[in-house]
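Trainee: For reference, the structures are reproduced in the following blocks.
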Structure I
C-alpha cells in the first residue's frame with residue numbers, strides 16, 4: 001500500500017508539473033517571436049511525452065497488480081521467505097540461489113505467463129530491476145494473449 005500511495009503522489013505531482021509546463025509553453029508560442037515559438041513548441045512536446053510515460057508506467061503497475069491478485073487467488077504466488085537485510089531487501093546470495101528455480105520454469109515453458117511473472121519477482125529479489133521489468137512485461141503480454149485466446 002505504501003508503494004501505491006507513493007506512485008499516486010508522484011503521478012499527481014508530475015501532472016501538476018506537466019500542466020504548468022504546458023501553460024508556459026503556450027505563453028512562449030503566443031509571443032510570436034521565432035525563438036520563443038521554437039522554445040514553446042519544444043515545451044509543448046515535453047508534457048505530451050511526459051504524459052505518455054506517466055500513463056504507460058501507471059498501466060504497467062495496474063496490470064502487474066492484477067496479475068498478483070490472480071496468482072494470489074490461484075494460490076500460486078511465491079512465498080517470500082528469503083532472509084532479509086536490514087533494509088528489507090532479500091539477501092543477494094539467497095535470492096540468486098532461489099532464482100535458478102524460476103529460470104528453469106521459464107526454460108521449460110516460455111509461454112507460461114505465471115512462470116515469467118515469478119521470474120520477474122526473482123529478478124527483482126536479486127536486484128536486477130531492468131530484467132525484472134522486462135520479465136513482468138513479458139508476463140503481461142502472455143497473459144493478455146492467453147485471455148484473448150480463451151475468449
Structure II
C-alpha cells in the first residue's frame with residue numbers, strides 16, 4: 001500500500017489518536033441515548049395502539065406515532081454525532097432539550113409529576129452538560 005491509507009484505517013487511526021470524551025460530554029451523550037430509548041418505547045406503544053385500538057381520528061393517531069418515531073431517531077442521531085465530536089450537533093441537541101421543558105411542565109400540570117419532573121431534570125442536565133467548558137472545548141467550539 002505504500003503511502004496510501006485506506007479510509008477505514010484512517011478513521012480508526014483518527015479515533016484512536018483523539019483523546020477520550022470528557023465526562024460532561026460523555027454523560028450528555030448517554031443521557032441523549034437514554035432519551036432516545038425512552039421515546040422509542042413510547043413510539044412502540046403508539047404503534048401497538050394504532051394497530052389494536054380504535055381511534056377517533058386515524059390520521060391524528062398516525063401523525064403522533066410518526067412524530068414519536070422521528071423524535072427517537074433524531075435524539076439518537078444527535079447523540080451519535082456528539083459522540084463523534086460533531087460541533088454542529090450541539091445546537092439541535094439543546095433545542096431538543098428545550099422542547100422537553102413544556103412537555104414536562106404540562107405533565108406535571110396534568111397530574112403526572114412522576115413523569116414530568118424527571119423529564120425536566122434530564123433536559124436541564126443535558127443542556128447544562130453540553131454548555132460546560134470541557135464539552136465546548138471537546139467539540140472544538142471554545
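Trainee: Here distance in nm of label points 7 Å out along Cα→Cβ at positions 36 and 132 has been calculated and equals 2.1, so which of I, II was it run on?
Mentor: II
Trainee: On to the next question. From which structure (I, II) was Cα Rg over 2.2 N^0.38 Å, for residues 44-83 alone calculated, if the value obtained is 1.44?
Mentor: II
Trainee: Identify the structure, out of I, II, from whose coordinates P(r) over Cα pairs in 10 Å bins from 0, in percent was calculated to give 11, 32, 29, 17, 8, 2, 0.
Mentor: II
Trainee: To test your reading of the models, identify which of I, II gives 30 for relative contact order in percent (Cα under 8 Å, 6 or more apart) when calculated.
Mentor: Answer by label: II.
Trainee: Using the calculated result 1.00 for FRET efficiency 1/(1 + (r/R0)^6) of positions 76 and 108 (r between Cβ atoms, R0 = 30 Å, to 0.05), pick out the matching structure from I, II.
Mentor: Label of the originating structure: I.
Trainee: Comparing I, II, where is mean count of other Cβ atoms within 10 Å over residues 28-35 highest?
Mentor: Top value of mean count of other Cβ atoms within 10 Å over residues 28-35, among I, II, belongs to structure II.
Trainee: Related question: Assuming -26500 is helix-only ellipticity at 222 nm (-39500 (n - 2.57) for each DSSP H run of 4 or more, over all residues; to 500) as calculated from a single structure, say which of I, II it is.
Mentor: Traced to structure II.
None of the figures in this text is laboratory data; all of them are computed from the coordinates on show. Please read these numbers as outputs of a predicted model, since none were measured by experiment. Cβ atoms are built from the backbone, for glycine too; each structure is taken alone.
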